1. As an exercise: Cα extents along the principal axes in Å, calculated from one structure in P, Q, equals 86, 57, 45. Which structure is it?
2. Assign the value 1.4, calculated as distance in nm of label points 7 Å out along Cα→Cβ at positions 371 and 411, to the correct structure from P, Q.
3. Can you spot which of P, Q the value 2.6 was calculated from, given it is distance in nm of label points 7 Å out along Cα→Cβ at positions 195 and 283?
4. When you work out mean count of other Cβ atoms within 10 Å over residues 203-210 for each of the structures P, Q, which one comes out largest?
5. If distance in nm of label points 7 Å out along Cα→Cβ at positions 107 and 363 comes out at 6.9 when worked out from the coordinates, which of P, Q was used?
6. Determine which structure produced the value -5000 for helix-only ellipticity at 222 nm (-39500 (n - 2.57) for each DSSP H run of 4 or more, over all residues; to 500), calculated from the coordinates; the candidates are P, Q.
7. So if we calculate Cα Rg over 2.2 N^0.38 Å, for residues 187-306 alone for every structure here (P, Q), which label has the highest result?
Structure P
Amino acid sequence: MSEAAAELGRIRWRPTVAAALALAAAILACSFYGKLRANIHHSENYNIARALVSGRGFADAIGEPTGPTAWCAPVYPLLEATLLWIGDGSDSFLIGVLVCFHLTVLIGTVVLVLVLANQTTQHVGVGLTAAVFALGLLYHFWWWFTLAQDCWLMMLSLDVIIAGACWLRPLASRPRAVAWGLCGGLCALTNPGVGFAWGVLSLGLGARAGAWRRTGLAVLCAALVLTPWTIRNYLLFGRLIPVKSNLAYELYQSQCLQADGLYESRTSPLHPTSPGSRERREYQQLGEDAYLRRKGEQFRDAVAADPVDFADRLASRFLGTTLWYVPFNRAQAATQPWALWARRLTFPLPFVALLFLVCSGLREPLQRPQWVVIGLYLCYLLPYVAASYYERYAVPLLAVKVLLVVWALDRLLSLVRSPGLARAQACSAAAGTEEVPLHQQP
């Protein structure tokens, strides 16, 4: 029996299945209550999908005939284009299928979290894990049950990485390394941040196992998946663009258009996809490649003029991703101070849990799944800290954050219960060795 099969055999399946069914029912109920719909209009992904269906190729990111683009990672626009083609151009069909995908991935993530937590905890029951997951869903109710975007696809990629790294031993053989590398390349074409996290995690797994050749094979396979798209971008734009080209705009936006480096609703109307915006007119006049080159120059000039301000914005993004909740719509959040402060009190819990796990690991070594999830949390958020961030970017980390909190609770309970258990065992041992008085002997 394999190691993964043995671990699955130790799971308490009845409470796990019951909790999964209860959460799945709650997810479906919340989706009806929130009137879940897919946000496709005024989206670069949808604009590109329409261009693909109409035969113009991967183009027109802002919704007008502006020519070839690499503004977005290719997987999601290609998925939307495929669904539009199957549905004969019907937006209703596209929205319905995307909502089904969204809910399916969300329910699949429930199963992943419950099973993995069941395997790796001793003091936290299935019910408490399900409760933490439910709170995580409610925390991002808008993104999960009102407006479905591409968060589900990012979370699916992270779920696959977690499952593969924790259960499948992806570098145990060459065929597994090839499959792991193909998966990594596809994840990178879905989201560069996920691809970066996959790459760092693969290096860590390879170092731990001493499997450098198979790690190199996996990285090579991932690079082969990226190669056709990279060649296409080089031929069209004359420069190396492995996945997407809009990094220059993200940097410019966070440095020059925002007050503190965190993306907010007041900045949204300035985006090139917004009709009538100054950035849109400039994009139309210059074309995508020249426009992004200019944004890169403006970003570098701004940093050179005030490097301290750039460092301050980096610090703001670090705090905004880990410890201090900053809402996307700050004006609206200010009208509900109780909700804002409730979020600010709970927002740091995953990062605090991560710190607690790492520190407690000095006393008792962490398990491999715990290191995998910690690495994914840090590596996924790092590019957003460096470039641009707002709360939607962290929504795909639902499983990661829930697991961090559950594991921290489990370790905390073990610290609380261990002294009492040790005293009970000591008393039991003393009672067992105590001499029996003569008058009680048979």
Structure Q
Amino acid sequence: MKTSSNIFIISFFSIITLIIPLSADDTPVVTQPGKTPGMNEIKISRGTTNEAVKLNWENSGPGTRSRIFRSALTRGPWDFIGESNSNAYIDTTAEPGIKYWYRIQMLKGNTPPIMTVPEWGYRKIGPLRGEKFDAIMSLKNRNMPVISDTKQKNAVVKELAFLEKYYMNRIELSIIMFIAGSYLKNGTLVILKDFDRHTIDYGNRQIFLTKNEQYMVKFYSKKLFRIYDGSTPLHHVLTKITFGTSGNAGQYTISGLDIKERQQQWNNGSEASIELSLPQTDSDLLLNMTLNPYYGKETYPFRHITVSANDVQIQKLAVPRAGQYRLLIPQSNIVANKLRLQFSFPDAQTSLRLYNKPSTVAFKTLTLSERVFNQDLFTRLMNNALFYCIPRGDKPITRKDGTVIFIPYYEAIGMSTEYFKNYSNWRSNTIMLSTSDKKLQKEMEKAEKKG
């Protein structure tokens, strides 16, 4: 009989045999034609090697001299980087990952110079080695930290109690980690950790993690988002508002959310607000909202909400589907224990109508809690996580100055995390999750049937 844990062990590793990382030498050369009178196609490498950007073209015959110009922006400014008397140039000075635009000026005798149209290429970042499995395991020797603060101690107890149902059986976990070690050593899998940023795509149940523009990881897991939904707030709740005809929202001063259904209230126009009094607190607040967007017959990827606290904008949210959305309200925004939450709904300006009103988002619950720790539980789990990854090429990221960098892009087939990082008793306190990607799951099932 197959248990859920047995299926996890099979599915987590059967996919490894079906996906082989694409090495730099196996990557096909991407060419981009630069059509200019008197010249044929220009071919510029795009991430085919981490040593240089390679340019090739057909010159206009003997005696032709080519001058190479480069820019990190489409329209310049252009820097002269070298010359070539052949039909090729290797740019070894290109910064790895940066998308560069190139122009070639052809000079021949008294003939007017010909300048090509801009075309782009980039030098690959890498190679990325990942973390060493044995080194990671050798660090798991710490004792449980001593927490003296009563408020923090009570919060830890509640958070650990919440996580218990997600811990994996210690024997099965040991088997998985043993098998994982062999795949990591032969390079089929890469372990990545210690990210400096994670971005939640709630609507698609995906999380994207990046580290200093070095690489990006995508992980798709429905179970991970069940943890996300249940992880906040767990403790030190100050106020919880439930909306609809059966809720307690009538106790608060609310405007702009006057379209009531049984368990939710819709915005009526482009503005809404909620005013409430809070007990004395020296902490930042966590605002957790259960929202439900309305689309009608119109097709939108998400609904927009701008949230402000006492006239100070806090965050702009994109709401693709019903679920929980959270943000941080700094303590400095709270005035005399009073908080006025203001919501702006720019999509209410469209012709969309619900009950013949300009409604776009419904509120189901709104919870305010104290931030006891510097990071919430979900962030803590992400900071302590190990992701087991396969390479998926490169991903472009546009910087604020308009330049673009291509960073190595990975898809995680699984992850493991723990509440106390590098805890010596990790076998009894580790959460392990596999991907929810249906395509990968089908490949797993095929591999399982083949035995």
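1. On the way: P: 105, 54, 47; Q: 86, 57, 45.
Source structure: Q.
2. For distance in nm of label points 7 Å out along Cα→Cβ at positions 371 and 411, the value 1.4 is produced by structure P.
3. Label of the originating structure: Q.
4. Q
5. Details: P: 4.1; Q: 6.9.
Derived from Q, not from the others.
6. Derived from the structure labelled Q.
7. Q
FYI, it's all coordinate maths here, none of it is from the lab. All figures in this text were calculated on a predicted structure; none of them were measured in a lab. Cβ atoms are built from the backbone, for glycine too; each structure is taken alone.
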